[in-house]
1. If we compute mean count of other Cβ atoms within 10 Å over residues 28-35 for structures 1, 2, which one ends up with the highest value?
2. 1, 2: which one has semi-axes √(5λ) of the Cα gyration tensor in Å, as calculated, at 33, 31, 22?
3. Could you figure out which one of 1, 2 the value -7500 for helix-only ellipticity at 222 nm (-39500 (n - 2.57) for each DSSP H run of 4 or more, over all residues; to 500) was computed from?
4. 22 is what came out when relative contact order in percent (Cα under 8 Å, 6 or more apart) was calculated for one structure; which of 1, 2 is it?
Structure 1
Amino acid sequence: MSYISLYRKWRSQDFDEVVGQPAIVQTLKNAVKNNRLAHAYLFSGPRGTGKTSTARILAKALNCEGGPTVKPCGKCQSCLKIRDGHSVNVIEIDAASNRGIDEIRELRERIRYAPVEGRYKVYIIDEVHMLTPEAFNALLKTLEEPPTHTIFVLATTELQKVPLTIASRCQRLDFGRIRLAEIEKHLARLAQAEGFEIDEKALNLVGRVAEGSMRDAISLLDQLVSFSGRRITYDNVILLLGTADEELLFAFGNAILAGDAAPVLELVKKGLEEGRSTPQVTRDLVSHFRNLIHVKVGSSEVLELTADHQERLKQQADKFTLDRIKGVIRALSRAELDMKWHPHARLVLEVALLELLEEGSREKGREVSLGVRSEKVVEKSSPRPTPHAQTHISSPIPTPLAQGDGHFARIKEHWNNVLESVKKKTIFGYVSLHEGEPLEINGKGKLVVSFRRGYAFHKERLEETRNKQAVEEAVREVVGEKVPIECVISDAKKDASISARTVADFFQGRVV
């Protein structure tokens, strides 16, 4: 007999085997026991949480030779045929590939006939949201008044795409993501039954990566057995998934705390050399700093991590301020978005990390530039005047030019806020604005946004009415009044910090 994948072999066969959905199981049990069956059910929820398996179990419960029963025997011909997918009374339809009106018309024709064997015909329509509007309309009347021997189970991962006219004719049951502890317990029992070992730490990581999907967790476990044999370690999971391990992530946190560029860039190199993609490293870093936030604010119970991991997070979180953690997450999230538009993803991550170090150094009153530190003298207070001295303070009358300079200084200082505001209004405007830089407020009172040569596409897109209005509104939020913008192409950027070209040249040895 050919090999059967673990997720098929371990598919739930009765209500008691369904993991993580107690309310739904109890509802269906009571419906069968008290003969209060709905003519149509709508199962909604994330992938791999048991929707189709539960639909099959319901079909078994109704058609078992000893039923209807909440405990189908699993041995009679009806149960065996339903389990193997051979029952003529349980019709499974994949709406993704059978989404047209013709298929639904055929269903309406067949539905009139009584079941050949058993008590009920059960129609399971998977990914029902994929049906066309015409197909939904054809299904509507049938759902409203189906024959007494027919039950519909509609399953979907995107409930919002199911028309209300359909949803309102069904009894809706929402499947939630399965808790990490329940996934770990089920995987441990599965591993013991299959005769292989898996470390507790590896088990925890598999469960976390599955993100509440039991099918994903079991499929990953199956892959790990093929990869590492009968003994699965934490390192095996890290190597197979290409995710950043705990040590690398904590090392990143410590390097950002220290404010040293060289170790941070070395860690990027290490992460990539171990086979991870740049977006994956970035996502893992965002996840790590998210964990730090939860520990920092006292909501670590939502993380579902091991006690040792949480203790290490607490020790590192104590060294960060909450604002600093949020700043890191914002910068890395922006970098992950920029990677979709930039041909050199690694460079985007490196620049983002270097800018983070610069920002951290400014907070501490010093500058960090490519690993070289220079102390900045911060004047804490002005000299106190002598008792006999008289201080005359005169306030100059502001001129339009002076007002423009003041606005420009504020815009430069809060440029990241402008970018974030534009991102919420138009993602295309944000991407284009991110390639430009505020140059000046000119004699006409316009904010000049400068683009390097070769970036005319971004300049032209930013000049589109919608994008331009979004930028002007974002600037108004910063300075308190509307400042029109003007886009130009410039050979050089004013006040450039660390540009992508600078970093690229540095790594190629052209900058000393």
Structure 2
Amino acid sequence: MCDDLNCAIEGMGGHPQTKTPNMRRLMQRGVTFQNAHCNSPICGPSRSSMWSGLYPHTSGLYTFDHWNEYPLLRDTVMLQGHFKNNGYRVYGTGKLFHNKQEDMKLYHDFGAEPTFGPFPWDGLTEGRQTHPDLSVLFDSDKDIPIAWEQTFGPLSHTPRWPRGTETGPDAGWQLYGRPFCYVNDNDRDRMPDELSADWAIEKITQQDNRKPFFLGVGFNRPHTPLYVPDMYFDRFPLDEIKTPEHIENFFDKAPEITRFLYDYAQRRFNLIRNRERDLWKEWIQAYLACISFVDDQVGRLLDALEASPHAEDTIIIFTSDNGYHMGEKNVLFKKTLWEEATRVPLIISAPGITPAGSECTRPVSLVDIYPTLNDLCGLPQDPNADGTGQELDGSSMCPLLEDPESGKWAGADHALIAVPTNRAVLEKYGPHAGPAHFSNRGQRWRYTLFGNGEEELFDHESDPRELDNLAAQETQPDVKTEQRKHLLENTPDWLPEAEKPDWESQGWTTLA
């Protein structure tokens, strides 16, 4: 599982310059879902939803709160726990749940701690720091939140603080609270994702043939800050980098609420379009470099599996927690209800079941992974039967794995996605805007309903970039009515009626 990986993968129609031969290699083994989506385009709620098999609105978790703070999730049998309860050896490494939310009781053994490092460090200051050589980024927005994750560059760009700045003897890079050594690409400490791959390879190599196992490998990249070794930047010469097509002043035509709901994503794009120095191409180079770095780790895992006794009886699932905008709509982030943020890579290889190199265009989502693995591995489909009794929200994708084009899919014909409200929306519309906003992505249409009643309707047959909002133009009234009805049947009953409960007094949380 990757972090913040959009569909910039060979064969998935993302950025044209991406280089992912190992992900392509994995695609050639199984089924690639070309219309797969997360259920929340932001790390924490997406991951807790996937591992629990429950939609964010089922659990109530829309933000970065620890899932253990939510009674339903606390008492839910997570996917790892279900495998453990049914005789599997369960291993994990890296970022599987959101950082600091891992429950080690779910695993028999756990490898590398997740971290987005290494980080620049002055040798004295506690906490994560920005790269001192990229201070120009913040000239136009000195108060942007989470400044440490805005910077990027190759590891050879060792942080050096301006003359006169007090630093400690270990100033430079830091990882896991210790100095991180970098001399060159061949003489350096291991990156966290490399440590996770190393550990996972050991498990694959050592695993007893007689015992079934579950191995979760969570890669941190391409989550920001975008630091990886130089060789990965060298694969994408800066003077050749292509920026995506984008529409200046895109928000002039978008629903009013999006200007407030997606404000942080706009600030991040404005940051790299700094008047002093346009860093857009450099950011894209860094993002592609991080994807290429992760692709190499995927290749190492595939090599180890293919050389092991488990090569012919191991199911592989590859995905990401959410997509990511690269500036197409004047945003540079996730957490929108647009295609670039909700669509995720999803590749499944199941020996003897999946036709090699096949594709499926039916809409599916990450909440479908839990029931699919139950089906493939012969586990009970009702993991919570002896506890909460809560049924899983998703459906098994096995019919689509067996027949990607014509399989009889019993699941929903739309992927359902939610984003949380933020403070800017509260300040503009008040608490009655609700704690979340929802989108349905079907095979042709995307319909979105915001808490203030504004809508979006996009026709992917004629408008795959989602630039022409038909809801605003009222050119598809029958389609919009049908799509709205379908979404309201599957979302909380407070959306979007005028008289809503006072959510503010009920303690629900927002993002900044």
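1. When mean count of other Cβ atoms within 10 Å over residues 28-35 is computed for each of 1, 2, structure 2 gives the biggest number.
2. Among 1, 2, the structure yielding 33, 31, 22 for semi-axes √(5λ) of the Cα gyration tensor in Å is 2.
3. Among 1, 2, the structure yielding -7500 for helix-only ellipticity at 222 nm (-39500 (n - 2.57) for each DSSP H run of 4 or more, over all residues; to 500) is 2.
4. Comparing all candidates, it corresponds to 2.
Any read-out appearing in this document is the output of simple, stated calculations on the displayed coordinates, not a laboratory observation. Not measured: the values here are computed from a predicted model. Cβ atoms are built from the backbone, for glycine too; each structure is taken alone.
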